[in-house]
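Okay, got some structures for you below.
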Structure 1
Amino acid sequence: MMDLDPVRARTSLALRALLFGAGTIQERVEEACDAILLLQSRELPEAMRDEFVLLLQRITAVSAPSALSAEEAVSLAEAIVVFHDHVQRSE
């Protein structure tokens, strides 16, 4: 069985950045993305890797989170929250 504690810690950092970070939603999303980008797909169970890759694609498609509209930033933030929830529920 995989040790998901490091993954859970990083996704929790991302969630805290979104919830409690200073700055605009774009700045908070940028901080959350930085935490997610520290993850490697091999750290995740096989069943979660596709979701992770899709999230990475969304993150890396953005040249700079500060360039996102508020609506785009919220959408990316929601994807990060959903991923965090799936990681926390995973065994």
Structure 2
Amino acid sequence: MTDKRRHSRDLANYRVRLFHESFGDITTTIRDMSSGGFCVNIDASTMPVIGDHIMMQLLDTEQPGESQELEVVWRSNGAIGLKFLP
């Protein structure tokens, strides 16, 4: 399997709240992140499709509640990869 990553990854442990029409809102933890995006675990039964946009709120920050839009770029085995959007 070829690694297509453009950015190096760092392990992370930040709680986030994700919002999407397929699952409403869920709280999960970022597994790893880079300057381009991050990976989170998500229940396979509610997984959004590649290309979907998701809203995210960081919960463990000095400014909780601030939202960021992300795009689903991959999904596999109960995890999704999310890319930061401008």
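No lab work stands behind these numbers, since they all come straight from the coordinates. Remember, predicted model here, so these are calculated numbers, not experimental data. Cβ atoms are built from the backbone, for glycine too; each structure is taken alone.
Here are the numbers:
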{"read-out": "Which of 1, 2 yields 39 [relative contact order in percent (Cα under 8 Å, 6 or more apart), calculated]", "value": "1"}
{"read-out": "If mean count of other Cβ atoms within 10 Å over residues 29-36 is computed and equals 15.5, the structure in 1, 2", "value": "2"}
{"read-out": "Which of 1, 2 yields 0 [helix-only ellipticity at 222 nm (-39500 (n - 2.57) for each DSSP H run of 4 or more, over all residues; to 500), calculated]", "value": "2"}
{"read-out": "Distance in nm of label points 7 Å out along Cα→Cβ at positions 21 and 61 from the coordinates reads 1.9; which among 1, 2", "value": "1"}
